[in-house]
1. Which structure, out of 1, 2, was helix-only ellipticity at 222 nm (-39500 (n - 2.57) for each DSSP H run of 4 or more, over all residues; to 500) calculated from, if the result is -7000?
2. Taking mean count of other Cβ atoms within 10 Å over residues 22-29 as the quantity of interest, name the structure among 1, 2 where it is greatest.
3. Name the one structure among 1, 2 that Rg/Rh (Cα atoms, Kirkwood Rh) of 0.95 was derived from.
4. Using mean projected area of the Cα convex hull in nm², for residues 70-109 alone as the calculated read-out, with 4.3 as its value, let me know the right label among 1, 2.
5. When FRET efficiency 1/(1 + (r/R0)^6) of positions 46 and 78 (r between Cβ atoms, R0 = 35 Å, to 0.05) is calculated for each of the structures 1, 2, which structure yields the highest value?
6. Given structures 1, 2, which gives the highest value for distance in nm of label points 7 Å out along Cα→Cβ at positions 14 and 38?
7. Can you rank 1, 2 by distance in nm of label points 7 Å out along Cα→Cβ at positions 6 and 30 and just name the one with the largest value?
8. Of the structures 1, 2, report the one carrying the highest value of mean count of other Cβ atoms within 10 Å over residues 86-93.
Structure 1
C-alpha cells in the first residue's frame with residue numbers, strides 16, 4: 001500500500017491527513033503492480049483525517065483520480081466520489097474506483113506504466129473548499145502488453 005500526506009490551507013498543525021492507495025482485483029485482493037489489460041481491477045483509496053480539529057470538520061470529503069500514462073497510453077479520470085464527513089467518528093474514509101477490462105491501453109510491448117494522481121478536498125456544508133486539500137502521485141502500475 002502506498003502512502004502520502006496532504007497539505008493544509010492555511011497551514012494548520014491541529015489537522016493531519018494521510019492517504020493510502022493500492023491496485024486491487026475486483027474482489028479487493030491486491031495483485032502485483034502488473035495488470036493484465038483484459039482483466040478488470042480497482043483502485044482502493046483510504047483517507048485518514050487526524051488531529052485535534054478533526055471532529056470540528058463538517059461537510060464532504062471529495063476524492064477523484066486522474067490516471068496518466070507514461071508514454072502512449074490512455075488518460076482517464078475516475079470519480080469524483082463524495083463521502084459525508086462524520087464528526088466524532090473514526091475519521092477513516094474508504095473509496096473504491098473500478099476500472100473495466102481494456103479501459104487502460106497497454107500500448108506496445110512490454111506495456112505502459114500509469115501514475116494515479118489522487119486528488120482530495122474537504123468542502124464545508126455550504127460547498128466552499130475547506131482546510132484539507134491536496135494530491136498524491138505515488139501509486140504506479142504497469143498495464144502489460146500481450
Structure 2
C-alpha cells in the first residue's frame with residue numbers, strides 16, 4: 001500500500017563550490033509510468049536543504065484535488081510505488097519558468113518560488129523515492145548544464 005513519506009529531506013551539494021541555495025525542487029507522482037500529478041516542494045535553504053513533512057505533502061495534494069477535481073481522482077493505492085523528486089535545470093528551466101510565471105491558474109506562492117529559483121545554473125537530476133511511509137533522504141550533487 002502506498003503511503004506518503006513521514007518526511008522528505010532533499011540535500012543538494014555542489015561539485016564545484018557554487019551556491020546551492022534557492023534551487024527549486026519538484027515532485028512527480030506517476031500512474032502506469034506516466035506523470036499523473038506534479039507540484040513544487042519548495043526552494044533549498046542556504047545550506048542546500050529542503051524538508052517537507054507528510055502533512056505538507058498530503059495537504060498540497062488534497063488542495064490540488066479540490067482545485068482540479070476532474071484531474072486528480074485516482075486513489076493513492078493505484079499510483080506507481082515510487083515518486084520522482086526533480087531538480088530541473090539548464091536551458092529548459094528558463095523556458096519552464098517563463099511558462100509558469102505566465103500561467104493564470106498558478107498560485108502566487110508557486111509563482112514566487114519560480115521567480116526566486118536559481119536552477120538555470122545546474123543540470124537536471126531526478127531521484128526516485130518509494131511510497132512506503134518511511135523517512136526519505138534524497139541527495140543531489142550539482143554540476144553545470146551540458147555534457148558530463
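Each value in this text was obtained by applying a stated rule to the coordinates, not by laboratory testing. The model shown is predicted, which means the values in this text are computed figures rather than measured ones. Cβ atoms are built from the backbone, for glycine too; each structure is taken alone.
1. It was calculated from structure 2.
2. Max of mean count of other Cβ atoms within 10 Å over residues 22-29: 2.
3. Computing Rg/Rh (Cα atoms, Kirkwood Rh) on every structure in 1, 2 gives 0.95 only for 2.
4. The correct label is 1.
5. By FRET efficiency 1/(1 + (r/R0)^6) of positions 46 and 78 (r between Cβ atoms, R0 = 35 Å, to 0.05), the leading structure of 1, 2 is 1.
6. Comparing 1, 2 by distance in nm of label points 7 Å out along Cα→Cβ at positions 14 and 38, the maximum is at 1.
7. 2
8. Across 1, 2, mean count of other Cβ atoms within 10 Å over residues 86-93 peaks for 2.
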